[in-house]
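Structures for review follow.
Since every read-out is calculated from the coordinates, none of them should be taken as a lab result. Owing to the predicted nature of the structure, the values given are computational and were not obtained by experimental measurement. Cβ atoms are built from the backbone, for glycine too; each structure is taken alone.
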Structure I
Amino acid sequence: MHHSYEFQYCPVCGGGLKSSILKDNEPARLICTECDFIFYQDPKLVACTIVEIDNKIVLLKRGVEPERGKWVMPGGYVDRGEKVEAAAVRETSEECGIQVRVKNLMGIYSYTGQIEAVVVYVSEHLSGELIVGDETLEVKLLSPRDIPWDDLAFQSTVDALRDYCRLKSEI
């Protein structure tokens with residue numbers, strides 16, 4: 001279930017917002033009908049990790065919507081003011097109980113019409129045992145050849161894992 005929330009009220013004065021084109025070649029913006037505040041709707045940033053442990057990677061089966069029951073790499077939303085790499089490390093720890101170190105950027109994945117921009121890092125396991133977090137149904141350590149391609153959540157998961165496998169020459 002995917003929701004598209006449209007803001008209706010100005011966060012400055014509480015007046016009504018209306019959608020207007022301010023400049024040619026730019027999308028419509030929400031403008032307050034009372035104080036003329038322009039409400040820019042920014043993308044949501046997601047930070048994920050492809051965790052390497054003994055030539056395998058960690059995948060999680062989602063326990064929440066959207067895409068409940070499908071597989072993803074550990075990750076989640078970056079908090080305002082948080083370093084993106086730190087969010088990837090934090091989310092990995094929260095979701096599967098392990099401490100990791102970011103090695104390098106795998107890629108940034110964004111799609112027309114989607115509000116999320118997904119930053120994916122390759123990381124290495126430092127410590128801790130894999131656990132099933134409170135938003136996860138199952139955790140698996142899989143070799144790249146065993147990735148359940150037909151059962152992955154989100155296009156960004158598919159694209160990042162394809163890029164990773166290409167990098168590792170295992171696809």
Structure II
Amino acid sequence: MTSQVSTMLLDSDVLISAYRDRYAPDFCPGFWDCLEHYLSNRRLLIINPVREEILDPPALKQWINLLPQHAFAQIDAHVTQAYSQMSDWVQTNSQFSAAASNRFADAADGWLAAYGMEHNATVITNEQSAPASQSSVKLPDLCIQFQINYGNTQFLLRELGVRFDWRRP
């Protein structure tokens with residue numbers, strides 16, 4: 001992890017867990033205002049495969065669909081090439097089961113890591129590293145393998161200098 005990161009990419013788990021738990025909009029609207037602010041100036045981005053993973057809760061999907069188009073990063077030829085490299089690594093790595101390889105191919109994680117690698121962006125995920133996992137390819141481990149910066153939600157908020165101050169009613 002590095003400091004002074006220019007662009008950060010949001011994983012679906014960051015958005016879903018925030019919406020359902022820690023930063024639910026009914027008691028932490030500032031979190032969502034913050035995301036909208038940084039998405040509007042492209043300090044944060046959502047790649048389309050992540051956007052497509054978010055189906056539930058419906059209100060979160062609606063929030064995402066209302067974001068301006070420039071909040072979404074497009075997959076380009078360089079990202080596709082990096083994704084292919086990562087996919088080859090997963091497919092040929094005897095550590096991972098066939099089911100893990102298939103799940104990798106169906107998920108956004110590889111695309112997220114590939115975009116991060118090609119655009120020198122930091123991946124923001126709450127997924128935990130599990131280097132010995134055989135049943136799934138963990139996003140932090142993919143980032144480590146391909147030397148991609150990553151962090152979690154707290155890293156994101158600290159990196160952006162965000163403070164949520166409580167005010168007496």
Structure III
Amino acid sequence: MTETNPTATYCYLHPTRETSLRCKRCERYICASCAQRTPTGYLCKDCLRSQQKTFDTTEWYDYALGFVTAALLSAVASFLVTLIGGIGFFGWFLIAAGSPVAARTIAEGVRFATRRHRSKNLFITAAVGVVAGALPIALTQLLTLNIFGILFQVIYLVIAVPLVYTQLSGIQLFK
């Protein structure tokens with residue numbers, strides 16, 4: 001014999017799933033597969049999507065500005081890396097110390113150009129711009145078979161690209 005609970009509540013998207021979870025914003029009942037966990041409680045997918053839209057503040061032209069700014073600043077940094085490549089052994093230390101500085105400068109340049117607008121796609125676009133800016137000089141190094149120049153370009157990109165992304169997105173690895 002099956003007893004039905006007269007006060008049973010069901011997910012607003014899945015009417016056959018019984019649940020007791022509620023969205024903390026809109027108070028709708030949500031099942032475990034619809035619930036999106038946040039640090040302060042559960043949100044339904046609709047409320048989470050609307051919250052993310054308030055975070056994305058970029059306009060269409062910010063992508064072009066961010067890409068061009070990142071590419072130009074990265075081209076300058078990549079050229080400086082080429083000059084450092086001629087120094088020799090001491091150049092390894094300069095690359096290791098200079099790449100984070102270049103990444104910070106590129107990130108701040110992109111922030112300034114885009115008026116501090118933000119979105120995940122803008123951060124990715126800026127990171128791609130860093131690679132695109134370094135590409136002509138890296139290809140020149142490759143065509144001239146300058147092994148240290150190629151290696152220094154790779155080291156610069158391995159350090160700079162993730163740092164530009166984390167600087168722009170506000171990811172903090174250590175507090």
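Out of I, II, III, choose the structure whose coordinates give mean projected area of the Cα convex hull in nm², for residues 94-157 alone equal to 4.5 when calculated. Matching structure: III. A value of 2.5 was derived for distance in nm of label points 7 Å out along Cα→Cβ at positions 70 and 134; which structure in I, II, III was it taken from? Computed on structure I. Among candidates I, II, III, the computation of helix-only ellipticity at 222 nm (-39500 (n - 2.57) for each DSSP H run of 4 or more, over all residues; to 500) that gave -21500 used structure III. Quick check on the output: 24.1, 85 is Rg and Dmax of the Cα atoms in Å, derived from one of I, II, III. Which one produced it? The read-out was computed on structure III.
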